[in-house]
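Structures given as structure tokens follow.
No value in this document is a laboratory result; all are computed from the given coordinates. All figures in this text were calculated on a predicted structure; none of them were measured in a lab. Cβ atoms are built from the backbone, for glycine too; each structure is taken alone.
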Structure P
Amino acid sequence: MTKLTEQEIFNDSLTSEKNIANVYNSYANECADKKLRDTLLNILYDNHIIQNDVFSEMVNRGWYQVTPAEQNKINQTKSKFQSMQM
């Protein structure tokens, strides 16, 4: 039997958390009952916390490479969305 490495386990966890978030988000968006929707949104929030914890640990261990955005690209995107708001 093949054992998964720690990196594979973390990668699987991150992928699972992303998929779980998508499901809860869909259910919350389509929920007619406010109390149930609020519960789903609370669960979704908790899921995002877990997802960020896994993501941060992967970044810290060098398993997930994050490329910083160029400042000019950030400025272009901000301008685009600011003009859309007007």
Structure Q
Amino acid sequence: MGMVVAGEVEAVGRDVASFSEGQQVFGLDRFVLGAYAGYKCMPGRGVLTLKPFNLSYEEAAAIPYGGMFALHFLKRGKIRRGQGVLV
């Protein structure tokens, strides 16, 4: 069960450049579920980011639902300053 994750990177694949072992991260496992496991394999380009040092894992795990969804899709759409988004 669960979609939000928070923890420490145990290992990374050879094509992953955005994370390294030992980093504290948090994110969202989107619609896959299974985030309450002791270990979770996540895609390197998934909804995952570095955890601020001043947040606990529990606090960080509460963030993803709104802000991280928005940030993830803005990055995927390569939205830059000065651009607009049509609705």
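Given a value of 13.7, 42 for Rg and Dmax of the Cα atoms in Å, point me to the structure among P, Q it was derived from. The value was obtained from structure Q. From P, Q, which structure was helix-only ellipticity at 222 nm (-39500 (n - 2.57) for each DSSP H run of 4 or more, over all residues; to 500) = -27000 calculated on? Among P, Q, the structure yielding -27000 for helix-only ellipticity at 222 nm (-39500 (n - 2.57) for each DSSP H run of 4 or more, over all residues; to 500) is P.
Out of P, Q, which one gives 0.9 for distance in nm of label points 7 Å out along Cα→Cβ at positions 5 and 37 as computed from the coordinates?
Numbers: P: 4.5; Q: 0.9.
Computed on structure Q.
Set P, Q, criterion distance in nm of label points 7 Å out along Cα→Cβ at positions 21 and 69: the highest-scoring structure is Q. Here distance in nm of label points 7 Å out along Cα→Cβ at positions 29 and 61 was calculated and came to 1.1; which of the structures P, Q was it taken from? Checking each candidate, the match is Q.
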